[in-house]
Structure formats: structure tokens, C-alpha cells
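Every number here is computed from the coordinates shown, using simple stated rules; none is lab data. Because the structure is predicted, anything quoted here is derived from the model rather than measured. Cβ atoms are built from the backbone, for glycine too; each structure is taken alone.
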Structure 1
Amino acid sequence: MPRPTDQAKRRNLLERVRAYVRGHGLSELSLRPLARALGTSDRMLLYYFGTKERMVAEALALDEQRPILRLRQLLGSHDPPRDAAALRRTMERVWQQFHVPDIQASLPLYLEMMATSVLHPERFGPVMRDILTEWTDLTNGLLTGLGLPPARARTEAALLVDGTFGLLLAPLADGDRDRSDRAFVLLLDRLEPGWRTPQA
């Protein structure tokens, strides 16, 4: 019978993995150098996490300040948006969360994961799908709460989420965050009218 996993040690490793990948990135991530930096072995990392990709995914998910959780906290502390204007204000607050330095520092990792998931779908493809699905499902729920038909809400959610991710990642190439801020305002200007439902 396999020995039970030491959950405290596992969590400690995940926290240290998260710190490591934030400092070193993912493109050249190798288990042996990582294990040496953590004072363990590559075999022990595989024992705890199975694969390198699963380990990275769990390490990033451990971040209790990641934006999706901040959005859930934001929604939990306010009444849900009841109209298009209220939903817009919520999305503006979400966008501001991405300006927090800790979140900004994590964005290059997501860009690396996205690029790797395109070139090597078996690696971080499932992780990126989970991230995008979580955001899209949550946004879809907000839109259906406004009364949009399910198919329309799903399309609007995909447009908002995909557009937002693109605007977050583009400044990593040229550093022009101001342009992305202006573009996000324009994106909301274009989408908000479509969130309004006909009045009975």
C-alpha cells in the first residue's frame, strides 16, 4: 500500500514552486534544477504531483489572490449586477484588479502557458482551457442574470473574456498598458448595449 502523502509538505512545495516559476518562467523549466533549488529531488516532485504540468497548474491555483478569486469575493460582497451599467462597473473593478503589482508579476506566466499550450497542447492546454472556462462560465452567469438568452449570453461572455485576456497580454510585448486601458474602455462601450434586454 502506498504511503499517505504529507499534505503540509506538499503545500509547502507548491508555494515554493510558485515562487520559483514566477522568478524563472516556464519556457526553460526543468525538474532537476527546480528540485535542486527546492532542496529535494525530481523523483520526489513526481511522487507528489505526477507531472510537471500538473505541479505548475496546482502551484498557480494555490494563489489566493488570483483574479478569479478576487472577482468571486467582489461579487460576494455586493449585490449581483441587475442591469448593463452595473455589470460594466463590475468589469471595470475587475480590470483594476489586474493592475495590482502581484497580479502583474504573474501575467508573463500565463502568456508562457498560453503560448506553450498552442505549440504543445498536451502540456498546458488543459490548464488554459480550465482558466478560460472558469472565467467564461462566471461571466456567462452574470449575463444570464441580466436576462440575456443562454446562447447570446455565452457568446457575449466569450467575447468579453477573450478580449480581456488579449488586452492583458499584449502590453507584455510592448509595455503600453495605457493603450490597453483605453481599449478596454472601448470594448465595454461596444459590448454594454448588447447586455441590455428589451423592457416588457
Structure 2
Amino acid sequence: MSLYALKPRFQALLRPAARALYGLGLSANQVTAGTCAASLLLGGGLALAAHSGQRQWFLLLPLWFLLRMALNAIDGMLAREFGQASTLGAYLNELSDPLSDAALYLPFAFLPEVGTALTVGVICLANASEMAGVLGAVSGHGRRNDGPMGKSDRALVFGLLGLLLGVGVAPGAWLSVVMALLVPLLLMTIVNRVRYGLVAESTGKGS
């Protein structure tokens, strides 16, 4: 299971916003590129804040993850429902998500309680899970979004961690434990995406 299953309902809530942005002349690719740029800037700022011990700025993380999910859903609707789908858009989508995730997870590497190695490991596995999802589309059977630790699930976890740090909860062993637990969940996600991708290929069915 994954929070991705809630995406259709989430999109229904955001459809009026997508129409409004279309009316303003914004394109799906502009929304995608702008969202990625904002994620990179926020990640860099939070890394500096973490390094200097100003953890209150982590409160921006859950707010941005929620807004980013909304913008990601909106750019998809602009592409599909307003005739803006393009090959460039597909490249932007698949390249911007790993870059954005890496930038938003990296600030945790500057917290001594977590450390660089564990954070980089999570980033690598998160990117590998997204690659496993893309390979489903490459094989012609649809992109895989199986859980248990897909992009939306990771946003929830890191958003909650940012909220706790931002309101003053002291980082400690609990934070390292949470990050370490992400490793087997991400490995399970990779295995599920490959496994169900192979099942889809053998049965001739998409995701």
C-alpha cells in the first residue's frame, strides 16, 4: 500500500486550481521546473540552517512537501487535461523528482544525530526506487508506483520529521532509528516495483 492510492481524490480537489493556472497561461513544464527550483533553494537553505543549529526553519519542510505534492498533481493535470503533454515534460517530471527529493532530504545529513552516511543511503535508495518505477514504463507496462515507501509516503515521513524538529523536539537516537527504518522500507519498495512490473509484463497488463 502507498499514499499514492489517494492521488485521484487529491487531484479532484485541485482541479479548480489547475484550471485557474491554465487560465493565467502557465504551462505544465513551467510548474514542474518552478517546483524543482524552489525545492533546490529550500533544501540548500535548510542545509545551512541545520549546520548552524537553527532547526526552527525545518517547519518549512512539511508546508513545502504539501504544496509540492499539490503542484506535482497540478502539472500532471495540465499535461493530460489541457493538451500540454510532451516528451520534454516527461523528462522534466522524471528528472526533477529525484533532484528535489535529494535536496529536501540532504539537510538531515547536517544533523549529527543522523549523519551523512545514513542520509545519503536513504537518498540513493529513494532515487533507485523511482528508477525502478520508471523502468516499468520503459518496458511498456506503465510506471510503477507501488509502496510501501513511495514519493508521497516519503513526503509524509520527512514532513513529520521536519515538523517535530521545527517545533523544538530535540534530535536524538529516535531520529536515527526513523531514518534507519526507511532503508528496509525503501528496499521493499524497489523489490515490489520490480516484482509487480514483471507480473504486469507476464500478464500483459499495465499498472
Can you say which of 1, 2 returns 4.1 when distance in nm of label points 7 Å out along Cα→Cβ at positions 10 and 170 is computed? 1
Computed 0.20 for FRET efficiency 1/(1 + (r/R0)^6) of positions 26 and 90 (r between Cβ atoms, R0 = 25 Å, to 0.05) - originating structure among 1, 2: 1
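Looking at FRET efficiency 1/(1 + (r/R0)^6) of positions 34 and 122 (r between Cβ atoms, R0 = 25 Å, to 0.05), point out which structure of 1, 2 has the largest value.
Numbers: 1: 0.80; 2: 0.45.
For this comparison of FRET efficiency 1/(1 + (r/R0)^6) of positions 34 and 122 (r between Cβ atoms, R0 = 25 Å, to 0.05), the top structure is 1.
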Using percent of Cα pairs over 28 Å apart as the calculated read-out, with 36 as its value, let me know the right label among 1, 2. 1
At a computed 0.30 (FRET efficiency 1/(1 + (r/R0)^6) of positions 82 and 186 (r between Cβ atoms, R0 = 30 Å, to 0.05)), which of 1, 2: 2
A value of 20 was derived for relative contact order in percent (Cα under 8 Å, 6 or more apart); which structure in 1, 2 was it taken from? 1
In terms of distance in nm of label points 7 Å out along Cα→Cβ at positions 74 and 98, which of structures 1, 2 is highest? 2
Which of the displayed structures (1, 2) returns the greatest value of distance in nm of label points 7 Å out along Cα→Cβ at positions 50 and 178 on calculation? 1
